[in-house]
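Down below are the structures I want you to see.
What follows is calculated from the coordinates using simple rules that are stated; it is not laboratory data. All values derive from a computational prediction rather than experimental measurement. Cβ atoms are built from the backbone, for glycine too; each structure is taken alone.
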Structure I
Amino acid sequence: MAGQPAFMREDLEHVGATLERLYRLVSRVLSKSLDSLVEGRPVDIDDEVAIAEELKGLVEYTATLFIARYQPLGDPLIEALSAIRVSYDLYRIARYARELTYTAARLPGVRPPGDVAEAAEAAKRGLEEAYKAYKTGDEGARRRVLEADERVDSLYIARLDMLREKQSLTAEEAAALLALRHLERILDHEVYITNAKSRPA
């Protein structure tokens, strides 16, 4: 933002600060959800997900206002647009995290099999790496997210193959399949975050 008026920089920094608040909240929400899933204990994150939705809306509003007010080009425009995209992806991650808590609530004490625990750990690490890639352009972080996404995809596909080969699933197997589906979608959104500054509008 060098060469831009101070008030313009401040407005864009405000967008970034709100996005940072959203990221930190979603990181806590995801961690609580995944710990709940792996440990087989219920947790309530509904209020935090509602706050995440509010923060997403605030990022969208302030970034859109910034674009309308200044009609920026180049890096400032990319920053504003990518903040809107990332806020949506972060919110979707929070929504999937909330869905995962429902599994633990309905099957208290049931610990997921190893593939679900592996995918949960990949999703937890992936969010940190994805946001790092978004903020700094770190290619190593982006590559690690892509690798985690491919691994969780393969775990989900393996579960689908198991379903094809069996006549029926136990409640635990069905819950594992559903959990892997949500975790696979979380990783997808983490990949989107790494590409936020290059994705088309």
Structure II
Amino acid sequence: MQGQFIVVEGLEGAGKSTVIETIGEVLQKAGKSVVRTREPGGTPLAEALRDCVKQDWAETVTTTTELCLMYAARSQLLENVITPALNQGQWVLADRHDWSSVAYQGGGRQIPMDEIDSLRAITLKGVKPDFTILLDIDPALGLTRASQRGQLDRIEQSGLAFFARTRQKYLELADQQCDRSVVIDASQTVDAVQSDVLLALHRYLGEDMD
């Protein structure tokens, strides 16, 4: 039986890690074999590419370089982890996937979608999430939360206008794919967010969670 691919998306400070932990526990209690991933990252090479993306460099990191690094890391993860797991009937629970590149590089960096689509075509190979949970948060609040965790990385330092564009693109994606996604207000308390996420998860999975 083919596994299910569930992705949690959102800006910095939206609380993805906490939500993913909760979803993982629920799925495991339901008897699912769960594989957790994060992007960029998730394999040794993809983690090295993650470091390249996030760290500050003495030279300018071009938007094209950033985009290509993201999809190179995604290709490694898809080929080596996600696709094999799904084919084995495992459930993949992901911290970010393709929406992140469309939102951050397409919305935030304003890279034309035809350029992004060319990389998507050769990288994704038809793999797409079965269900996406978007944790929506105002960028100012999200960055305030993120800064409390420690020093902001290169992308986190991109500014409020960048994150406003990124958020808008995320919401457009959720609207376009409302049949397989849900938007959760991540500005709520942790308990309220968890409650909304679990309700959405149960509605999506239906009898699988009984």
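Numbers below:
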item: Of the structures I, II, the one that 30, 17, 10 was derived from, the read-out being semi-axes √(5λ) of the Cα gyration tensor in Å, for residues 73-160 alone; result: I
item: Computed 16.4 for mean count of other Cβ atoms within 10 Å over residues 81-88 - originating structure among I, II; result: II
item: Mean count of other Cβ atoms within 10 Å over residues 113-120 derived as 14.1 - corresponding label from I, II; result: II
item: Which entry (I, II) yields the derived value 32 for relative contact order in percent (Cα under 8 Å, 6 or more apart); result: II
item: If helix-only ellipticity at 222 nm (-39500 (n - 2.57) for each DSSP H run of 4 or more, over all residues; to 500) is computed and equals -29500, the structure in I, II; result: I
item: Which of I, II leads on distance in nm of label points 7 Å out along Cα→Cβ at positions 41 and 65, largest value; result: I
item: Which of I, II leads on FRET efficiency 1/(1 + (r/R0)^6) of positions 57 and 193 (r between Cβ atoms, R0 = 30 Å, to 0.05), largest value; result: I
item: For 18 (percent of Cα pairs over 30 Å apart, calculated) the corresponding structure among I, II; result: II
